[in-house]
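**Student:** What follows is a set of structures for review.
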Structure 1
Amino acid sequence: MKPEPLSYDTAPPASQAVIDDIKQTRKVEDVNDFWKYLANDPVTMKRTWESVKEVMQPGALDVLTKEMLYLAVSITNSCTYCIASHSAAAAKAGMSKEMFGELVAVVGMANETNRLVTAYRVPVDKAFGG
């Protein structure tokens, strides 16, 4: 069974409360489709939003850095939706085309060398704590 996205009016009251918080926190008129699908499960929606809100707020890392990290992981996980969403969020936070290019290069390089290390079963050097 594939759930359908819920509009605000068709979402359960608990999901409506989360939608209201997302709109207020992000200062947007509507939530993106990810949240409309999660509205089918108010418990998961609330838990996910609380975690996203906490993790993605400015802290030791600024919002741009966090969005670029999220984008890098999304690229590695091949999540087309998250790549689109977090590319837009990173651009809004100040990511330039040049920064995106370098991010993609680092992601590609890290994935390649990670696979080589895994394939060759390279042990961790003592200098790195191995």
Structure 2
Amino acid sequence: MLKEFKEFIARGNVIDLAVGVIIGGAFTSIVNSLVTNIINPLLGLFIGQIDLSNLVVKVGSATFKYGSFINAIINFLIISFIVFLIVKAINKVTKREKKEKPAAPTAEDYLKEIRDLLKEKDA
């Protein structure tokens, strides 16, 4: 069982996924800092409050922290946009690589070429 686990972990996809999760966590903290320290103060200029996470509505004993929800939405939009740009860039590179490589001839292509050469020889 230990051997199977080692094989599973050593697979390229699992390692790539682990690296992606770690980088994603680090990137999320950067985006959180961006939202908290730069975007919220800019929005606060228009709303009148610098810290959006303090925006709350109290109904009876319930407290609805809609400011924190707004922060989460901003974080999501920024991260989604960055991921979109990354995927778009990867797709461009992948398309270029596919265009640069000519298609390898198939057995059918070789047979057609032989047929055409034989026809020319007989003519």
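No value in this document is a laboratory result; all are computed from the given coordinates. Because the structure is a prediction, the values reported are computed rather than measured. Cβ atoms are built from the backbone, for glycine too; each structure is taken alone.
**Student:** Consider the structures 1, 2: one of them gives 4.1 for distance in nm of label points 7 Å out along Cα→Cβ at positions 42 and 106 as calculated from the coordinates. Say which.
**Tutor:** 1
**Student:** State the single structure among 1, 2 that was used to calculate helix-only ellipticity at 222 nm (-39500 (n - 2.57) for each DSSP H run of 4 or more, over all residues; to 500), giving -21500.
**Tutor:** 1
**Student:** Using mean count of other Cβ atoms within 10 Å over residues 18-25 as the calculated read-out, with 15.8 as its value, let me know the right label among 1, 2.
**Tutor:** Clearly, the read-out refers to 1.
**Student:** Tell me which structure, out of 1, 2, gives 12.5 once mean count of other Cβ atoms within 10 Å over residues 58-65 is calculated.
**Tutor:** Of the options listed, only 1 reproduces it.
**Student:** Using the calculated result 56, 35, 25 for Cα extents along the principal axes in Å, pick out the matching structure from 1, 2.
**Tutor:** Structure of origin is 1.
**Student:** FRET efficiency 1/(1 + (r/R0)^6) of positions 10 and 82 (r between Cβ atoms, R0 = 25 Å, to 0.05) was computed and gave 0.50; which structure, 1, 2, did it come from?
**Tutor:** 1
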